[in-house]
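Have a look at these structures, which come just after this line.
Read-outs throughout are calculated quantities, based only on the coordinates presented, and are distinct from any laboratory measurement. These numbers come from a predicted model, not from an experiment. Cβ atoms are built from the backbone, for glycine too; each structure is taken alone.
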Structure I
Amino acid sequence: MHTIDSKNRMSLPVGFRTELQRRSDQPPILTNAHQCLELHPYEDWQQFEEKIVGIATIDPRAQALARMKISGAVECPIDRQGRILVPQILREYAGLEREVTVAGVGPKIELWNSARFEANLIQTQARYEEISIDLAAKLGS
């Protein structure tokens, strides 16, 4: 669990910070997601943006998703103390208060309101078997 200070700064866990800085010389990108915020390495974000914009030219659902994620995206430099600034509008969107759960999910980092994160995990655990069967079918297992 991590905290956001009165100036909207939050310290990133050292492992995540090191990986972000190893993967790019550019500042990571912070954006809104479903119920949380996502922090992406710069180059990964650029690739995602290119793909979603390409799909959005013909798919209205992709247009809506692109609008939400791209319009909310901001560069998020890591300061010398290993902190990032979480803009107030993004904090409000994700319901982030003082305590934040930081979760590594593949190449991205998610920032969650801690109560939302716990509720999401409980919901996922309750549907674990159903989700596993659906994913196995999609993965061809």
Structure II
Amino acid sequence: MSAESLARRPWWRRWFGNRSERAAARFLRRQGYRIVARNERSLQGELDLVALDRGQVVFVEVRSTGTADLTRTAASVDLAKQRRLTDLAVHFLQLHGLLDHPARFDVLLLSWPAERKEPVICHHRDAFEAVGRFQMYR
């Protein structure tokens, strides 16, 4: 069965996504981040990872691919996705009484070529500004 046909199966996508989020969390911990939430769900959607980095709340979007090309993967964090992530982040900050804390959005791109056991990780720190009605200030 080809990797492309597997990618269309829900169980495969869940497994691949969970594997990528675990690898992303390990990577961030090695960088000194403290992971405070994984797969934080609300009615609007889900935050992949929420971490603390030197007193700043970091909302981390994890995107992964089975190929070496990260261009399409990076492009998937488009304006609509950024708006959804902003709404989710504001909700998280409100829920936890953290609206007065600095926050940012990081994007981690993971490439899992077939010949590698560990992913190639591209970390985009402060990848985009909050989008929409509610803006977060630094």
Structure III
Amino acid sequence: MKLERAEAASQRIHTLADVVGKVLVDAFHYLALFAIGGTIVWSAAVAFLGMTAKGHATIDDILLLFIYLELGAMVGIYFKTNHMPVRFLIYVAITALTRMLIGDVQAHHRPDMGAVLGAGAILLLAIAALVIRYASFKYPSGQADARQ
């Protein structure tokens, strides 16, 4: 009799710990997502205000706004599905490399080996995005709403 009550009490404590743990993890998850999303919006607004203060936007500035857009979309998808869209990280990397490549060529006015390596890195990332897209289509995870 005492053993049964002890086991029942142990089970209740375990269940309570699971519930409290889940609530704490979810609270941290949402707090972090809102903080990251707010930081992205704040950074994009500051960059946009800087462009308006200059009176014009360069291709470098526009690509920076695209990076913010992709990061925001990534946070939104993660908020909805609880899955990190790896493809969006690759898109951010491609855009960042493109931005760096354009800035480098504009500054030096000559293509060199760095430009070739940057273009090669962009090509590798594009191939990686293609492989991930193909693999997620060919071998779905079983959660159709999480595939992006």
query: With relative contact order in percent (Cα under 8 Å, 6 or more apart) derived from the coordinates and found to be 30, which of I, II, III does the value describe?
result: I
statement: Re distance in nm of label points 7 Å out along Cα→Cβ at positions 15 and 119: value 6.5 computed from one entry in I, II, III; matching entry is structure III
- prompt: If helix-only ellipticity at 222 nm (-39500 (n - 2.57) for each DSSP H run of 4 or more, over all residues; to 500) is computed to be -15000, which of I, II, III is the source?
  reply: I
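Supply the structure label, taken from I, II, III, corresponding to P(r) over Cα pairs in 10 Å bins from 0, in percent with the calculated value 11, 43, 34, 11, 1, 0. Write down the numbers at each step before the final one.
Working: I: 11, 36, 35, 16, 1; II: 11, 43, 34, 11, 1, 0; III: 10, 24, 26, 19, 10, 6, 4, 2, 0.
Among I, II, III, the structure yielding 11, 43, 34, 11, 1, 0 for P(r) over Cα pairs in 10 Å bins from 0, in percent is II.
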field: If distance in nm of label points 7 Å out along Cα→Cβ at positions 39 and 127 is computed and equals 3.3, the structure in I, II, III
entry: III
